[in-house]
Structure formats: structure tokens, C-alpha cells
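Below: a set of structures, written as C-alpha cells.
A short reminder: the numbers here are calculations on the coordinates, not readings from a lab. Note that the structure is a prediction, hence the values are computed from the model and not measured. Cβ atoms are built from the backbone, for glycine too; each structure is taken alone.
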Structure I
Amino acid sequence: MFRRLTVVALLGVLTGVLTGFVFWSLSDLPSVEALEEYTPVEASRVFSSDDELIAEYYVERRTFVPYFRIPDQVKKAFVAIEDERFYRHHGIDLIGIARALIYDIKAGRIVQGGSTITQQLAKLLFLKPERSLSRKIKEAALSIQIEKRYTKDEIIGLYLNQAYFGTNAYGIDAAAHTYFNKPAEELTLAEAALLAALPRAPTYYSPFKNPEKALKRRNIVLKKMLELGYITSEEFRAALQEPLPEKPHRRKYRAPYFVEFLRHDLEQRYPGSLYTTGLRIYTTLEMDLQEVAEEAVKKGIEELNRRVKPGVEAALLAIDLKTGAVKAMVGGSDFWQTQFNRVVQALRQPGSAFKPVVYLTALRKGFIPEDRIIDAEVGYPVPDSEDEVWTPRNYEETYNGEVTLRDALAHSLNSATVCLADLIGIDDIVRTAGELGITSKVHPYLSTAIGASEVTLMEMVYAYAALAEGYRLKPLFIERVEDRDGLILEENYPDAERVIDEGVVDEIRDMLRSVVLEGTGRRAAVIGRPVYGKTGTTNDYTDAWFVGFDDRLAVGVWVGRDDNTPIGRKETGSRAALPIWIEFMKNYRKGR
């Protein structure tokens, strides 16, 4: 009798302890109602102006796919290998647990898990990755609640969007792109089976690291699908013949200098959401123009490397004259070797490419293109020096006496330009540069008139856009940003301010046209339509420029070396930069 009472008492204590442990485990159980507002970590995507995907920003590469867009054979592949009674249980599969236990006992180790897909979803979304009895109790309780609130298709859809597939692919759509370079909707039976084989041990079953193990497990998935009646014998045999993928499709995003430039800007405006909330970023970039620009830079550098020491870099920027929208940006020869963007980060002397600012200032003061100035060897006092004299020299070291403003610009006469700058006042030239959109420090010295003050290529291109139309344009890179639900977070429009009178615009355009027809830009006549622009060359051929425009785009090209050593002997703006500009301008309209 005493023993019986003791046993009963012990059972009561154990039952109480177990009950208490269960209640304690469930005391801080997360609410499955949070699934109503489920928002997975999702990559933000960047699109060109013609809706081509050009890049993704992410911590976890994931694109959410609604369950109804996931093919039935994909769902069945996962059910077959992970939870064959998925459509018959209510969150916990006691039969599956018993079967797994028998397999584990026979093998002497854990070879099968008893967790259902619902339990795995609960673990992924709500619980820490710890091995404990308390967590298993929570997992089971959450699974039952999830099954009460959601359909089976919704549950497996959530699971497939959350699962990790290895190779930095989170979710079924990212996995489809990473392993097969296609969206989840286009997966074949064999491809679906391979992806179903991965979540259990993504590295162990990776087709890139362990192809034999991956093939064996993929075929096990296919056999299970056959046994469960999900596929026919013919489909099974055909799927067995499909090869495994040989390498991952890692996204080397397109237009990389532009994409990286955008990223720095977007990080400031969306610091907590850029990499995780699935933003849709629609940019101004045109991929067909971008491809032409990249090819032009590549071809230009190849030509240069044939005649000078390798290591020359080049950059190109093209913007819309009416809107200021960036249409193409190439910041260097190879982004994957150096991310330094020479369009926006490199401060370089523009040389004679700055001269139109001087002549514009003169036109605004009442000069006309046919007015004459002196082109002669003249010395000018050096600021802050009592006896030092600076003498600007022409490229050919010949001087022409009286010349028109038009000829002085067309033939890039340094002495005449400095003479004009001295006449009209360097302070006004500095002011004009600022009005055109040049924000870098422009020094109030006469040497600035022939391009001694450093600027970026972007500043020069926007300045030339103002010369072309008379409007200072605000740089425009992004048309709009939407959240994952299509709600517009920001929308940007062109911003233009008139800074040059129409009559003066006509005059400076006419002078820049003369550069192409009879001056240092004569090579550009090969384009076959009216174009306008100016070459630029700095001392010792360190920098070579050509900046100009047609009726649609303002385009600038810079060529040089990052260490500021000379490009090569006689590598002027006309010889080193202009061919790249011509290549782009000749080809960007093809197919339009």
C-alpha cells in the first residue's frame, strides 16, 4: 500500500513538473497572428528606364513569390522529400515521427527528422536555432496554430520563400535564379527536385561542391515523387537524364559604376530598408545606351594600350539635354578591379574643355563671336608674388596676332583665351562656372581660364548641357522608388533653371560648332549630323577630354591615369578622348 502511494505520488510530481514545464515553455510563445503582417527580408531591385533589371541590393538575396505562382511540381517535390503526409496532418505528424525514429534506431544515428514543413516554418519564422525540449514544444504548439489559420498552399508558400538553399540564395525564386538562372515559375521537374534536395544540408548537397551527393539526393526526390504518384514513369526517366548545374549564377550587376553610385545615395535616404524591404528603384539609365557607352570605352582603351604604356583609364557620362537624366555612366575600364568612379570621384584639370565658360562670359558681357582679341606671348603677374610672371603658351607655340573669338575657341588658343579672361575679369568667369553648375572650387586666377582648376567629369557634362539649352539642370538619376506593394515612396521630376539668354545660347552653340567644323574637334565631323563640343588637354598630356552634345544628349569623355602621370606623348583630347566620344555618338542612335 505504501509503495503504491509512493508511486502515485511520484507520478503526480512528475506530471506536475511536466505540466509546469510545458506551461513554462509556452508562456512566451510568439503569436502566429504576426504572419498576417509577414514581410520577409527581401532584396531591393534596380531597374533601367526601360524596366530591365540591372541590379539587386540585399543582405539575403530573396524575392518573394506568392504561393499561387509557385508551380505545383515544385511544391510536390518538397512535400515528397520533406513531409509526404503534409496534406493529411494538422501540423504535427505522429506517424512521421514514429517512422523517423525507427529509421534512426536502425541506423544508429539521426538519418531522418520528424519535423513537418509546418514545424520547419514555425522554426524559421519564430524560434531560435537551438536544440532543446522547450523549443520542440513551442514548435509543435505554433505548428498547430498555423495549421488552424492558414491553408496548406499558404503554408508551403511561406516555407519556400523563407528557406535557405545555399550559395547565398534565400527563398525559392532566388534559388531558381542562383542555380538555374531562371524564375521559380520556369523550373523543370529535375530542377525542382534538386532544389528540394538542398534545404536539409545546402553545403553537403551542393551540386557545385559535391555533385555526386547532389545527384544522388535529387534522384531520391524524383523516386519519392514517383512512388507518391506525383509524376509518371516517363517523367521520372526523363528527369533523371537532366544534368546538374555546373556553376552558380551570381549576379554581376549591370552598369556597375552607376549602380554603386546610386547605392551610396540611397543608403542615406533609406538607411534601414534598402537591403531588406524589397524596394523597387526605377532609374533614368537606358541600358542600350549604357552598352554602347561601355563598348566605346572598352574599344578606346584597347586602342590606347596599343600605342602607350598600359594602365590608362577612361570615363564617359551621357545625360538628357532636356531633363538632366543620366542615360549612361562608365566610371572606368573595369569596376570589378577598381570601384573608383572617375565620373564623380576624380577631380582633374579640364584644360581647354573649360574655355567655353570664358567665352560664354564674354558673350554675356556684350562681345560677339566676330570680335577680335590678341593672340600673343604675354606675361602676367603671378598672384602673391612680387616678381614672378606666368606666360601662357599655345599648343603649337605659334601666335596669330589678332583673332576672332570664334577662331580662338575653335583652335583652342591659350594666349588669346587668357587675354580675353584678363579683359573681362576672372571673377566673372568664376561666377559663370557656378551658374552653369560647377560646384568644385574654381580659383580666381587667370590660369583657370585654360582649365587649371580641378573639376569632375559630371560637372563638366552638366555645364555643357547648360551651354546647349541655356538651362542649368539638376542631376536626375532616379525616376521613382516603390515599396514591395507598389506604393510610391518618392517620384522625381526634371528641375531646370534658365541661366543663359536664348540669343547668347545660339552664339555659344555656333562657336562650339566651329570647333567641330574647323578646329580641334574636326574628327567629330565623321558622325554625320550636327554635333558641338570642345577638346581639353592638360600639361604633359596628363588629362585628355572631349565634352559636347547633339540635339538630344550632352556627353563627356575623360582619359588619363589615376596616378596623374602622362597618358603618352601627343595624347591630346583630340587623339585620346575624342575617338571614344565619336564611337558613342555614332552608335547610340542605331536601332531607334
Structure II
Amino acid sequence: MYILGITCYGHDASAAIVKDGKLVTAVEEERFNRRKHTFELPVNSIRHCLSECGIGLEDVEHIGYYIKPWIGYPHYFLHFLKYFPESLNLIRELKVAQKKKDYIAYGLTLNPLEMLGLPNLIREKFDIKGKRPKFHFLEHHLCHVASSYLISPFEEAAILSIDGCGEWTTTMLGYGRGDRFEIFRRIYSPHSLGVFYNSVCVYLGFSILDGPGKVMGLASYGDPERYYKEFKKLVRLGPNGSFEIDLSYFRYHVSRLGQRCSQKFIDTFGPPRRENEPLNQHHNDIAAVLQRVLEESIFHILYYLKDRTKSRNLCMAGGVALNSVANGKVLEKGIFDEVFVQPAASDAGCSIGAAFYIYNMILGYPRKYVLETASLGKEFSQDEMEEAVKNFPVKYERSDDIAQRTAQLLSRGKIVGWFQGRAEFGPRALGSRSILADPRIAEMKDILNERVKHREGFRPYAPSVLAERAEEYFDNGYPSPYMLLVYNVKPEKRNVIPAVTHVDGTGRVQTVEKEKQPLFWRLIKEFERLTGVGVILNTSFNVQGMPIVNSPKDALECFLSTEMDNLVLGNILVSKK
């Protein structure tokens, strides 16, 4: 039995396919069409899924889509009446958003007919002649929950799904045991921690989707106390894990485009930053207090969830679950003993959730799959890599021991693009599509920004560490294979790995296990043999504003457009002429 899950007409379009209860592959459409956070129907991703299974779409029995749009439409109408006449902005702006195809701002209200007509559109695109797959519209947060709990290693767990908004739910709390889960609490729009965080990111001059990751890094430069007394009023924490956003400080509930903070917010915290305006300490302090209030709100929910479920295990999903600083503090505070966040916790991961929700919750089959790797995407053969290299003006050679050769280059301060195996699913490069460097060189962060990444100087780079060495370098050795947990770098190691130690003494850690990533583990092990340091700097193989590379051609184009020193494609070492 094949079950296809898809996401589109929002952001981070993707597809995943499950065969007899086991995940075969999962990919994001942006890797193929090269448009970051693309909303479009994931035609390329679906074709990849079918190709991996050697089937046509007529062989798929069920298709799951990550939104049940009609749930949200009555709420939108009542919301419009509640906030009338200010809500007239939503209609005026809708016309602008439709011209721009701005699904990020308007989602399921941008083009309802297109979304509801998705089953027919897919049949037309793939020219299905015979048996038609059964199409399921599924509730958004249930797909988030399924994408975490149903593929987790836990037999039972507390569950939290938290993001901007899905249909009308923004936060969902539940409990899973065995093959099923139940939901016992929901929080509804416009009270959303995801939109709260995004709105302040826009105030700070960043975009809605890329802003949160940047602001999380910027927060380390600020003083969270400076505005805390006033800022904590923006989120009112209530009983049983509930919360409300003080909407007098915001406009996102009556305006989807432009500035999302109200005049009251500006009068209290100062004017918003323009996109290209230099950052100053005021902006740093706003970022710091924003991060603090978000963390306190998450902990408030989790303490209730712990008390309600009595579980020691936690599964989290939704865009807010990508906040690795908050995730690390969940473990630090001991709220839960075990935490599972899958690598594509944002909307991209809902394609996995949709497929498993159908398999386990609708069809009633038992769980039989545990996610153990993020390398779920497209893979290229060695011959395909070599053929691609021949079409570019580069020098190349094969290596009998590419891990050792790469470790030698890194130990000499070289910046190396690393392209191996199946592409990662999710926003983090984890040793399949990575740019690697020496973490011992304090200036390496600035060198990477200037020569390769061209991104903001306040953003940290991540350490990939041998799993067995994690506790030597960090204050926590809990497995972090998907780079979604931030730990403190031990004081005595901060001068050893300065390039991956953030200004506040932390690192967004990836632990690398020999059994799960043998080649990447051996590369780090070889680097340790040469230098005595079992850590390397790892960042995504892309430049700012572009998706992570997917194909050898993408990798070669990125390599030649930057000042990377070398590129590794499988066992081929590439250098510039």
C-alpha cells in the first residue's frame, strides 16, 4: 500500500510517500524549483516520490493533504465581523496578495477554489487514466502531531504542536500511546505564539519565514531585562497552559501585509527598523526579550502538559518547534526527560504527517516506523556526479579515502562543500549538503560570511560533534542529530572551538553517530586525529536567499559563484582551475 502526503498553497511545499507503513522518501519542492519556501503544487517532489517507488500515481491508494480548509472559513467570517470595520483591511489587502500570489500572508483564504480543486488538479497534472487515489483533506495541526509522534521512538508521549496558524488552531496539546493519539486542548487564532514572534521579527526588519531563525541568533546580543516589564504584558498566561496575545499591541489580526505591530507597540518600544537599516542595541534588546517571552510561554504550556499527561517523553512539531534555543532549555529545565522534534518540524514535515495520519489513525494500522535520519531526499550516483563535473570549468580527481582527504583540507583552513548521499529533509544541513570548515579558527565565521555565505554577521555557525565526544565540549550530551537543540559550550572549550561558539557561549549542536552517518562520522574522526578536536563547523550548502543545493549541478554552480576552496561530490574532489 502506497500513501502520498503533500503540502502546498502555504509555504514550504513538499511531498512524502509511505509504503506499507514505512517512509520511503520525503522532499521539499524548493530543492527542485530553486525558489525558497515555495508554495506551489509539489509536482517535482511527487514525481520524485513515485520514481523512488517505481510506480505511477494510479498505484497510490491514498493522498493526504495537510489542510482541511472549510474548517477555517466560518471562523474567518466571524473574525471579520468581530473586528469590523478595521477588518476591511483584510479584504483590501487580499486583492494585492492575490496578484502577488502571497500564500504566506493569506493561506487558505487566498484562493479557496484552487485549494478545494486540488484533487482534480493532481489528476490532470499526472494524467491518471485508471484507478484514482482516495484524496483526504486533513486538519493541519493533526498532520503536525502525526509527523512527530507517529514516527517517534516513544511508546507514549505528551504532544505539543505550535505554529502560526492552521485553519484556525494555533496550538494543539495531546497525548499519544501506542498506535494512536488524542487531542485534549486547542488554542485558536488570533492568539498565536508563532504569529506573535513573526510579527516582532517584521518590526525588527526581517521577513516572516526567515526572520525567526535570524532573530533567535540576534537575541544573544541583547539584554532581555531592558524591556521585560512591558514586553511580558504582550502575552498573558492563563490556567491550564492557556495564553492570550494582547492584540492592542498588534495589527496582524486586521492586516496581513506590511507592519504587523500597532502604534501602541511603536509608542512603547520605538519605531520599527527598516530592512536595510543598521542594527543597534535597541534592536538586540527587543530580540532578546522576544526570545525570553516566547520561552516562558512555551514552558508555561509544557508544565501544564507534563502535569496533565504524567509522561516523561515529549514530541513537538510546528514552526515554533524549530526554535532550538527554547528546545535546549526544555531539557536543561528537566520539564521532560526525552524530547523528539523531527528535522522538518515546520509545514514541510506535514507531508510525512499526512501520510502517517492516514496509515495509523484513519486506516488503523499499527506503528512500524521510527525516523532515524533526515537524509530522506534525492540521491545521485557517482556516475551522475562525474558527468556533471565534466560540464564545468573545474579540476577534479577521485580519492580512495575522501573522508581523510577532506579532513586534511579542513585542518589546513580550507572551506569545503560536502555533497553526499540523499539530501536532508528540513532546513538544516546535516552532513549530506553541507559547507564545512575548521572550528578552531576564530576568524572563520567572518571569512565564511565574506567569501561564501554573505549573511548577517550576528548569526552563528553550528558545531557537528562526534556523538561520543559531545559531553566533552557541551554541558549536555543528549542526542541532537537534527541540529534542533542549543547547548552551552563548556568554558574551557570556548577557545578551542571559537568559530562555532556563539556570543553567549552556546552552540546549536549536531551529534553525529557512527552507525547512522558512517562517512560523516569518519570525516570528523579523521579531523580529530589530525587536530585533537572532534568537532567541525557545519553550515548549509547555499548562499543567502537560496535553497540548499539538491543536485551536483546546483553544488557546482554554488561552488563556482563563491570563494569556497574545494568541493567534494561523493569520492570526487573538485578544485577551481
Which entry (I, II) yields the derived value 35, 15, 14 for semi-axes √(5λ) of the Cα gyration tensor in Å, for residues 161-288 alone: I
If mean projected area of the Cα convex hull in nm² is computed and equals 38.5, the structure in I, II: I
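One of I, II was used to compute P(r) over Cα pairs in 10 Å bins from 0, in percent, for residues 233-528 alone, and the result was 6, 21, 28, 22, 12, 5, 3, 2, 1, 0. Which label is that?
On the way: I: 6, 21, 28, 22, 12, 5, 3, 2, 1, 0; II: 5, 21, 30, 25, 14, 4, 0.
Structure I accounts for this read-out.
Suppose you compute helix-only ellipticity at 222 nm (-39500 (n - 2.57) for each DSSP H run of 4 or more, over all residues; to 500) for every structure in I, II: which one lands on -13000? Mind showing how you got there, number by number?
Values: I: -13000; II: -9500.
Considering all the candidates, the number was obtained from I.
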Winner on distance in nm of label points 7 Å out along Cα→Cβ at positions 337 and 537 once structures I, II are ranked, highest first: II
Answer label among I, II for the case where FRET efficiency 1/(1 + (r/R0)^6) of positions 217 and 465 (r between Cβ atoms, R0 = 35 Å, to 0.05), calculated from the coordinates, equals 0.95: II
